[in-house]
Structure I
Amino acid sequence: MKKVISLAVATALTCGMAFAKEIKVGAVMPMSGPLAAYGQVTNLGLTLANKLQPTLKNGDTIKIVLVDNKGDKVETATATTRLISSDKVVAILGALTSTNTAQTIAIADKKKIPVIASVATNDKLTAKRTFANRVCFTDSFQGEVVANYATAQGYKNAVVVVDQAQVYSLGLAKAFQKAFKANGGKIVKKIKITSGDKDFKAVVSQVKKMNPDFLFLPLYHPEASMISRQSKQLGLIKPMFSGDGVANQTFIDLGGKSVEGYMFTDFFDYTNPPSKTSADFVAFHEKETGNKEVNSFTALGADTYNILIDAMNRCEDPTNSICINEQIKSTTNFDGASGNISIDKNGNATRSAVIKVIKDGKATFKATVNP
């Protein structure tokens, strides 16, 4: 009898393995080019999450197909089309910046392929897009966090430096201005720059003459670090605040001593993990990389994968992209690597934010702001 039972169990396992399949998930990331610092740390999160959970509950194996978009809009469109048409992915994770993620969503939405963005915060990103989702907060929330903090510090007026080539920058600037004005603050001047600019001496000189209480720079790290450096060279010493666009070590490396005291909003702080799940991810990151410092983009990258797997496990057919999308939008109080996340019917996440300040060459936790 024992032999018969053993044979039956062995047969069942063999059949289960025979029916298990490989399911492809796409990832569009800037692994090279000016935004590579973001892509590499975010992709690390996907890789670690996949190592922790490589299969679905039914035994199907998940394969991540990564395509480098080089931080370029055209490359993003090509990568997205390839993943859907050639690789037959059931979902796409990425593509980081709001501009490029919007491109991915526009293509994927028509093909009914769900997208989960890790750090694309522009408010309009998910508007009228059925298959668009994100695990990060929106710029309207992030802008309020900065404005409320500035008001609490007693800052009455501000200069905003905005990148007219990035929808992320434009959206975050608008959100901050609205909230800051509602708090009784005054925007002295909004100065426009363009991604790739390197000489900001004229901008710095202009700000110096206006003498604002502080500067808000909703920029990515290349431009923000150069403005900070050139400000110090020209003697402009004012509090500076950015959004998550500078939430990486590269910003600190580029800015050097000029970014001491610089503040920014972020999604996660590894020194203050909000749950055991989060603490366990921090420990796994250190085990795999030898580095205990977890970039917030890494944690959010992991959660795009984690939430996708959770959604797929709730579908009878885990390759059914329509079901996957519906289940993503049913995510409630998900215990993720980066914290607690809920996603609404529009694909937007409700989550906390953290404020950090650069001290002694390190991004240091300052406060948590709940929605």
Structure II
Amino acid sequence: MHRLSEEYEALRKSVEDFAHDVVAPVIGDYYEREEFPYDIVRQMGRMGLFGLPIPEEHGGMGGDYFALCLALEELARVDSSVAITVEAAVSLGAMPIYRFGTDEQRAEWLPRLASGELLGAFGLTEPGGGSDVPGGMRTTARLDGGEWVINGTKAFITNSGTDITGVVGVAAITGERNGKPEISTILVPAGTPGFTVSKKYSKVGWSASDTRELSFSDCRVPAENLLGERGRGYAQFLQTLDEGRIAIAALSVGLAQGCVDESLGYVRDRHAFGKPIGAYQAIQFKIADMETRAFTARLAYYHAAEKMLAGEPFKKEAAIAKLVSSNAAMDNARDATQIFGGYGFMNEYPVGRFYRDAKILEIGEGTSEVQRMLIARQLGLNDL
């Protein structure tokens, strides 16, 4: 997989062209206004990006998860707000319904999610929970007269409050098993009474993406909105995040490579002391390190995706890819900002956005500390 097939390369090139021709000229204005780019999302929907790993019988493109990762990398080379909108809509919104949903749930939601007509979201994180998902969960759901009654709050939920948000998968405590909370996932359509979407957060980065807090107050949905088996919500979440970490790694590689792209252009044009600053070895070494990080991180997510598609265990590889790639994104964003000097601190330059966007990659879908914990566990160190 390290050498792309013609089909993968054609997809990569088409998304690269779209990102440079359509996204790059306008995304800075969306970012400054903290405005969701509906027009760009519609165009990505027409390209089929939201349906890349969804089978054709469900309205998708019939591709695979690696195809999604290639698209995310190319989008993030230009802008991460657009990339995370696709990543969350597919990995967290559509894929759980495809993986765990009933035939009726797939028929109801997947065609519209795969086309980008609607966006899906996943309500997992809670204001007091963080990485301790089961221990910090307070949202509950109880059966009453053939309906789930949901109460609780979710935090930092991507794609949850747009005009085209269609459904949110909500993780909730539905009982107790062996003294531990029984966690299940329930699909809640947008607009359901008792489901309230807060104002969008004021964020450091990802300013053109949608992130909100959600609250549920006696929110009622039919019993058949249960996603998969009752009590399997936490296991579903773990599988979803293992796959999502590869996607976030691809997005991180895109940001890291975008820092290289922007820096190469800048150091050829910017002159100091009579010659382009790219002629100075200090700058050359910095960019060489940046390219090395991006290259290495790309190999890591390619390898994780390869194992996943082969049906082999990939938890450790996904954690390694996510850790290495998010570190590369953060380090490259810092170095690119330094290369640009004062201009790197201006939002009109992409590296300014890249710097603001990079930090969340070390936090979202599992912090760097959680990735290290997972890697150590896979090495058997928890058994000592």
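Readers should treat all values here as calculations from the given coordinates under stated rules, not as data from a laboratory. All of these numbers come straight from a predicted model, not from anything done at the bench. Cβ atoms are built from the backbone, for glycine too; each structure is taken alone.
Numbers below:
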read-out	value
If P(r) over Cα pairs in 10 Å bins from 0, in percent, for residues 141-204 alone is computed and equals 22, 48, 27, 3, the structure in I, II	I
At a computed -14000 (helix-only ellipticity at 222 nm (-39500 (n - 2.57) for each DSSP H run of 4 or more, over all residues; to 500)), which of I, II	I
Entry that produces 5.4 once distance in nm of label points 7 Å out along Cα→Cβ at positions 85 and 261 is calculated, selected from I, II	I
Rg/Rh (Cα atoms, Kirkwood Rh), for residues 181-284 alone - structure with the largest value, from I, II	II
Distance in nm of label points 7 Å out along Cα→Cβ at positions 21 and 269 from the coordinates reads 2.1; which among I, II	II
Read-out P(r) over Cα pairs in 5 Å bins from 0, in percent, for residues 37-212 alone, computed value 1, 8, 17, 20, 20, 15, 11, 6, 2, 0, 0, structure in I, II	II
Parent structure of the calculated result 20.1, given that Kirkwood radius over Cα pairs in Å, for residues 101-316 alone is the read-out and I, II the choices	II
For 12.2 (mean count of other Cβ atoms within 10 Å over residues 173-180, calculated) the corresponding structure among I, II	II
